[in-house]
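Structures are listed in the sections that come next.
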Structure P
Amino acid sequence: MTVLRNEHLVFMPGMDGTGLSFEPVLPLLLDSAKITVVRYPADKLLSFDETVECAAAQIPPGDPPIVIAESFSGPVAIKMIGTGRIKARALILCATFAKSPRPVIWRVMHFLRLPLLIKPDMPKRFFRFVIGDDRLIAELLPLWKKIHARVPARVMQHRLKLINDLDVAAWLAQIKIPCLYLQAAYDRVVPASCAEEIKKSAPFVEIIKINAPHFILQAAPKACFQAIEDFFIKQQ
C-alpha cells in the first residue's frame, strides 16, 4: 500500500455507526498512514444534517484526507464534501448510494420495524441472506454481534428512515475531487442501479466491481485496498 503511505485516511461506518466494522480492516494498512474513524452516537437520534455535521466535526484539520465511506455513510460523505464542509483529497464510496437504494422495500421494512431484528441474537438466516457465503458468515457473525450489541434497535430504525428519505445527487454533482466507487458484485442490500445512479449524477466517478457481498471492506479488504491503490496510481 505504498501509494497510501503518509496519507490521512478517514473511515466512515455503515448504519450501526460504531466504526467497529473497521477493526479487521485497519491492520492491513501501513503504520505510516494517519487513521481517523468516524463514529455516530448510539444514544441520540440525529437528523441527516446533524449526522453530516457529527462526521465533519470528527475530522481533524490539516491536509485534505482521503475519505472512505461505506453504505450508510456514503450520502453523509457526499453532502459533507459536496457542500464544502470538509475539503478532501479523494472520496472512496463503498457499496453505497446517493438515493434510497430500495425505496419500496425499505418502506415496508420500516413499517414492519425490521431493525428490531438487527440485534446480537438476530436470525442467522437473515445474516445468511445478506452475506450468502458460509465461510464469510463464520468470520463476520461474531463481529456483527459485537457491533449490534452496542446499538439500540430504535437507533437503527431511525437511520433506516433517514436512508429511505434521502437524496444527495445534487451534492454529488458538486464534487470536483477524484472519486472511486467500490461495487459489491453480490450485494443483496444495495442494488447495482445505485452505482449507475451515482455515475449518472457524476460521470467522473470510476466504478470498480469487487467479488464480495454488501460488507465489502470486511469481506474483501485486500481486493478493496488494491483497487484503491491502483486508482491513485492512475491519478498520478
Structure Q
Amino acid sequence: MVGGGCTIEFMPPELLVTRLGRVDYDEALALQRRLHAARAAGAIPDVLLLLEHPPVYTRGRRAEAAELPMGEDWYREQGIAIRDVDRGGKTTYHGPGQLVGYPIVDTAIVGRDVVKFVRTIEDALIAALAAEGVAARRDENGRGVWAGEGKVASLGLHIAGGVTTHGFAVNVDCDLAPFTWIKPCGLDDPATSILEQTGQSHRMRCLQRRAAFELASRLGLRQRLISRDRLVDLLTAVEPVATHDLVFAQ
C-alpha cells in the first residue's frame, strides 16, 4: 500500500516460452548454450524451448556402450544420428512426434534444490498428461514419468552456474520402434506414448500449451509466448553484456 490508498501489484517473473517446431539436435544445443550464458549472467529471464527433433540418440554422462547393442553404424543406417551430451543420465531417443522441452532456468527459484526442480518438472508433466486422458505417475526407481506398463516421459538435466540446460521429452505420437533397438535410460521398461495410451494422435500443440502452463505455474512464473525471431533478437542484444559479465565473474 502506498500513499493515497493505491496498491502496487507486483507481477511474478517471466518464463519466456518459444515453440521452435522441428529443429536439428546440434542447432538446438547451440541455442541452449547461448541462452544459458545469457541467463547465467542475469541478462534474460528464464526460458522454455518446446520443439521436436529429427531422429537422434543422445548419450548422457552415464551412458554405456551396451545401451546401443546393434553398433553405431547400424543405427546410422536406420537414419538415426548419435550424439554425446553433457546432461545426466544414459541413452535415450528423440524423434518426430515427441515433445522435447528445454528449460533454461535459474535454480535459485527452487532454492538450488535440484531434486525439487526435477520433481517440479515431473509434476508438471503428470498434470499435463492427465489433461490428455493419460494416468501418469512417477517410478521411484528412475527419473521420468510412466503410464500403464511403459515410460512416457524422460528427464535429463545439466546444471552449470546454477542454470539448467537439456530437460524433458514426452512421447506424443512418435514411432516407438527406435526405443526397442536400445536400452533406453539404462532400463528395461518399454516406451509408451499418448497415442498408445489413448488412441488419440495430433496432440502435440495441446500438450505444448499444457506443459508450459503447468511448469510455469509450479515455478511461480508468468509465461510469455515469444517467437523464435524475437527470442534470437533479445539474445543477440544482450550477448555482449552477458559475455562481459561471465568473463569478470570467473
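If you rank structures P, Q by Cα Rg over 2.2 N^0.38 Å, for residues 131-218 alone, which sits at the top with the largest value?
Sorting by Cα Rg over 2.2 N^0.38 Å, for residues 131-218 alone in descending order puts P first.
Out of P, Q, which structure matches 0.94 when Cα Rg over 2.2 N^0.38 Å is calculated?
P
Once distance in nm of label points 7 Å out along Cα→Cβ at positions 19 and 195 is calculated for every structure in P, Q, which label goes with the largest value?
Looking at the calculated values, the largest one is P.
Read the figures in this text as sums done on the coordinates, not as results from a lab. The model shown is predicted, which means the values in this text are computed figures rather than measured ones. Cβ atoms are built from the backbone, for glycine too; each structure is taken alone.
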